[in-house]
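**Student:** In what follows, structures are represented as C-alpha cells.
Values in this text are rule-based calculations from the coordinates and carry no lab data. Fair warning: this is a prediction, and the values are worked out from it, not measured in the lab. Cβ atoms are built from the backbone, for glycine too; each structure is taken alone.
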Structure 1
C-alpha cells in the first residue's frame, strides 16, 4: 500500500497565549481514497484531545435509544373531586400506565410491587391518579414527618417528573408520601444531582389508605408549570420509593447508576390536543413582619422594627416568568448548619432564599463549584450580617425550544456594621446578571453570562466602584447520560486592573454501570475578581482526577463495592506545586441501604502566608512546605430504621502535629410526627510548641415536630467552640392556606467557652423574636 501526503498543516491551541497543544493535520491519498491523519504533539495535547473526543462522543451518542414508554392523555369528561378516590368517569376512561420497572436494587427486573398511574386534564389542571400496591400492610411505612418538602431517598413516596420543554435538562417534580405530605421542586442540569426542593408553588393532592395499598390524587395547575403554547408532547416519568422492601422503581427505566430524577430517561406524555396558554397567571405575595431584638454586647440596646413588602409572579408567556420583589424579608428561611472549618478558605453555604431559586441553574451553575462568577448569597449578606434589599426583578424562562434567557437586577441599601469593635460600612449596590443559553445537539448547551456589581453613592452611580464578569460556557451532556463535560472562559473587569484577569477550565466525566472516570483542569488568573461570585483563590493552575470501578457481586447483602482513587493538585502561575491531595478509597453499598467506606489520604501544602491550623486565633504556622497523611473510616446505618446514624473517624499527622476527628449524625424518627437528630464533631489537635493543643467541639441537636400537615415547630441548637458561639433557632409555622403562612421565629446567641469548659456561665450576645405573616393571592 502506498501513502502519498498531499498537504499538512499545524494547528495550535492557545491558553493564556501559551501553546497548550499542537495538531498536525494531513490530507492523504490511499488507493484513490482521501483520508485525514492527525498527529498530536506534545504530551500536553491529551487535555484538549480528550475534550474534542468527548464532544465528538456527544454527537455520536445522539443515536442512543430513548425510552419506548408513552402515555396518551385525554381531556376529562366530568369534574374531578380531589378525595383520593379514582371513581369519576374520567378516571375510569383513562388508560393505566405500563407496569413500573426497578431502578434499585437492580435495574433489569420489573417492580415487585405494582404501581399504576392514570392521567387526565381540564382547562386549569393536569390530574394524576395513582395506586401504590403494598404487600406488607402489617409494617409501617417509612415516613420522616408530615412536613412539606420531605427527602425522597429516606421516605416512602410517589413522585411525578415533568420535562415540559422536552430538553431533558430542566423540569418539575411533585410528590406525596403515604401520609399525604407534599414535596415539589425543580430539576436542573438533567437531574444529575436530584431535585431542588427550595422552590415552592401551589398545587393540590389527597391520599387515601386502602386495604392493599394507598391511592393518590394530584391536581397541578398549568399556571404552576412553564411550557410552550401549542405543544403536543412533554417528557415525563414517575417514581416510587418503597423502603419497606427497599425498592426504588420508575415508569421509564432509570439505570441504578443515575439519580431516579434523571431526565435523560423518561417517556412521552402525548396530548390529545395542542396545549393552550395557561391564561392569566399572576401571583401576589405580600408579607408583614415585626421584630424585637436586643444586643447585649452593645449596652443591651433593644430595637423594635416592623416592615412589609411583597413578591409578585407574572406569567409573560406559558414558559417565561417575571418575578418582582420589594423589600424582601427572609427571616423564616432555615438557619445554616455550621461546620468546623479547618481549611484556609471560606465555607460554601447553599442558597435557600426562595426568590433566587426558580431557573437558578441559569445563574448558579455557571463555572465550577469553587469558581462561580455569580453566587446569589453575596446579595443581601455581608460577613454574616443582613444587608437590606430594596427590591429586585427577574425575567427568566424559555424563549422557544432551543433558547433560554434570564435577566436579574437587585438593589441593596447602604449599611454599617460593628464588627470586632470596628465600624464597617458598605455603600448601596446594584447587582445585575444577564444570561442567554442555546441548546445544541440533544442535551448540551452553550451559555453566555454577564455579571455586574455597580456601586452607588448618594443615589448616584459611582463609576469608580464596579466589578464585572463576562463568560462563555459549553455544557456537554450526552443523550444516554454517560458523558458529561464543561469548558468555559470568564473575564473580569475591575478599575485599574488590565492583566491576568481571566479564568478557564475543562471538566470531563464518563460514567456507566461499572466505570466512573473524571478529569478537570482549571486556571484562575492572579487578578481575576468576582465580587458577586464565589472564588476561593486566584493565581493558580489545578488538575483533578477521579477513577473508580463498581463491582456487583452475587450477594444477598452487598449491592456493589467500589474501589476508587482521587487526586487534586494545585500549582502557582509558574507551575510550582502548592497543594496536592491524593486519596485511595474503598466503598461498599449494602442492599439494606447501609454504607461503609475506608480511605487513605496523603496531603502536601505549601503555605504562602501564616495560617492558624485550628481556626481559633492561636499562633499561626510559619510559611513553608508541609506534608501529612491520615486514614478515615465512615459508616451509614440502615436509613429505613426508626433510629439511624452516620459516623466517621479519622486520624493521622497534621502540619507539625496530629489530629483526630470523630463525628457523625444521630437521628430518631417518631413517625410521622417527630424527628430528633444530633450532628456532632470532635477534633483533637496536637501541635508543636509554642502552639497550644486544641479540642474543638461542634454539637447540633435539632427537633422537628409536625402537629399536622399545616402546623410545624422546629428548634435547632448549635454549639460551636471554634467560633465560641451557641446559637438557638426556633421556628413555629402555621400554613393556614396553600402557600400562606404565619411564622414565629426566635433566635438566641451566647458566648461559648473553649474546651475544657471552665464554667457554664455563658454570656448572652444577642436575642431576637420575629413575627411574619405571608399571604399568597392568585389570579
Structure 2
C-alpha cells in the first residue's frame, strides 16, 4: 500500500515538474521579444507582469506538488544553500519594513526591478530554474530557445534599421534605439550574451563543421551589433570575460605547464576566437568613440543615455549610510536621496530637473537603498556564487558536455552580474541574469558538486504540520500578490485612458471618471496627483462659463464642489507619499489656481505657499520650486518676496532663464526698470560669459521700448549661445519694431528650426512679411508679460 502511494506521489511530482519546465522554457523564449502593443502598458511593466505571473504560477505549482506528494526537492545541505540564496530577499523585505512598509518600496508604480516584490520573485525564479533544469538536455533546450528568440529579435532590429523607425513601431518603438529588451545599451548587453555563448560553444563542443559555421556567423552577428551599439562598458567586460576564458583554456589542461612550452606550442594553446574577441574589445575600448560614431552616422542610429557617475553615486551612498546605516533609505527610493545629495554643478546642465531613480549601476544603487546590511547580503550571495563558479570550472569531469554547460552558464551569468555593478539593466536583462545564474546552479547540481535530495515531511507529524502550514501561507501569499498585480495593471489601464480622454479627446468629465476608477483600483499618489490636475482644468473651465447662459449660483456651486475635490485629491497624494515633492507641488498648484485676489478664496495663498515650502524641503536644490513661490508672491502682490525668491533661484542656477524672465517682470511691475538694468549690467561685467544676464538686460530694454539697446545686448546673447531661442524671439521683435524686416524674418525662421511645432512663430513671420504688427490677429499681444517664456529652449 505504501509502495503504491509512493509511486503515485512520484507520478504527481513528475507531472508538476514537466509543467514547470514548459512554463520556464516558454518564459525564456518570450522574455527577449515580449511586449504588449497597448499605450497603457509600458515595455517594462508588460515584461514585469509576464515574469511575475509566471513566477507566481511556479510557486503555486511547487507548493501544490509538495502538499500532494508530501515531499519537496531541495539542494543538500538545504539550510546552507537556501541560506545563501535567500539572504538577499530576506534583507530586502526587512529593509522595506524598516523604512515604513511603503507601496513604493514593495511594488513601485510599475513593479520596478529594485522593488522588494521583484527582487524576492527574481530569487524564487532562479531557485526554480536551478531545480527544474538539472538535466543536460533541458539546459540545452533552454539555450536553443534562447538562440531562436535572439534570432527573432535580431531580425526585428535589422528590419527597423533598414526600413526606418516607423517600421514595426507598434506605437511603442518610436525611435530606432528602442527595442523589446529596452534601450540601445541594453541591446548591447543582450548581444554580449550571444557573443559569449557562441564563443564558448564553438570552443568547447565537438560539433560538426556546419554547426561551427553557424556559430561563427552568430558570433559575427553579435559582434556587429556590439560595434553598432558601441557601449564601452560591454566591450570592457566582454574583453575581461574572453581574457579569463583564454587563461582557463591555457591552464585547465593535463599537459605540461604552459611556461615550459616552446613559443610555437604556446601560441597554439591560445584559442583563436576568444583571442579575436579580446583584441576587438581592446580596439573598441581605445578607439570606440570614432568607430562607433562612424557606424552610427552611416546607419542613422543615435543613442544618448545619461546616469549619475560612480563618484556621485558613492557620495550619495556615503551620505545616506551616515544617516541610516543598516537598511539605507528603503528599496526603490534612490530618487529621494538624489534630490537631497545631488552635486550642485548638475544645476548648470540640461539635467538640472531630472529625477534620477538609479545610480551608475544597480548594485551601487542598492547600497543607497538597502544600506550596509543590503550590501553585505549581495556580497555574501555573489561571493558564494563566484566561489562555486571557480571551483566547478576547474573541477575534473568525465562528461565534456556537462563541463561546457557549467562553464558557459557561469561565464554568461558572471558577465551579467558584472554589468549590474556598472549599469542599471532593463527588466529583460535583469531576468536573464537570474535565469543564467539558475542554469549555473542547475549545472552544479547536475555535476554532483551539490546534491539535490527529495525531502519528505510526512513521516514526522510535527514537521509535516509546520511544513504544510508554511506552504499554505506561501500559497495564499502568492495568490494575494497575483491579485495585487492584476489590480495594479487595471489601475494603470484606467490611468492611461484618463490621460487619453483629457489630452486627445478633450473630455474632462470622462477623464475624471477614469482617474477615479484608477484610484479605486490602486490608491497611488501619482493617480491622486493626476486627479488634482484634472480638477484644476475643470475649475478653469467652470470660471470661463458665460454667466449670461449659466446661473451665477450654479457656477458658484460647481466651483465650490470642484475646488473641494481638487484639494481633497492634492492632500490625498501627500498622505500617500509625503516624501515625494511632486505631491506637494500638486497640492500647491490647486491652491495657487484659486489664489488670485479677485477670487477671494480665503487661505488659498497661504495653502499654496505652505505646500510649495514643503516641496522645497524635500527638494532643496530645485530652483524651479523657488520660481513657483516667486510667481505665487507676484500674483499676491508681494513683489519684494517675489524678487527674493527669483534671486535665490538664480543663485542656485546661474543660467535659469525662467528666473531672469520673472525677475524682469517683477522689476517692470515695481517700476524699477532703470535700476534693474544698472544691476544687470554690473552683473554682466562680473560674469561676462553668462548669456542669461544679457537676455535679461535685453528684455528690460524691450519693455521700455529701447529697441536699439535691446538689439545690442540680445545680439551679444545669441552670439554667445547661437540657439538661444527666447533671445532670438525678442531680438526678432526688436528688429521688427525698428522696421528691419529682413533681419526679423531671419531670426524667426531660425527660431522655427528649434520650435517646429510652434504655430505662433508662423503667424509672426507671415505678419512681418505683410508689413503688419507681429501680433496682428494673434491671441498673444504682450509676450513679455506672459507667465512663461514664449518659446521652448532646447538646452537650459
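**Student:** Identify which of structures 1, 2 gives the largest calculated value of FRET efficiency 1/(1 + (r/R0)^6) of positions 391 and 663 (r between Cβ atoms, R0 = 35 Å, to 0.05).
**Tutor:** 1
**Student:** Can you say which of 1, 2 returns -24500 when helix-only ellipticity at 222 nm (-39500 (n - 2.57) for each DSSP H run of 4 or more, over all residues; to 500) is computed?
**Tutor:** It traces back to 2.
**Student:** Tell me which of 1, 2 gives 0.15 when you compute FRET efficiency 1/(1 + (r/R0)^6) of positions 143 and 351 (r between Cβ atoms, R0 = 30 Å, to 0.05).
**Tutor:** Here the read-out was taken from 2.
**Student:** Hey, another quick one. Rank structures 1, 2 by mean projected area of the Cα convex hull in nm², for residues 375-670 alone and report only the one at the top, that is, the highest.
**Tutor:** 2
**Student:** Sticking with this one: Going by percent of Cα pairs over 42 Å apart, which of structures 1, 2 comes out largest?
**Tutor:** Across 1, 2, percent of Cα pairs over 42 Å apart peaks for 2.
**Student:** Suppose you compute distance in nm of label points 7 Å out along Cα→Cβ at positions 207 and 607 for every structure in 1, 2: which one lands on 6.8?
**Tutor:** Structure of origin is 2.
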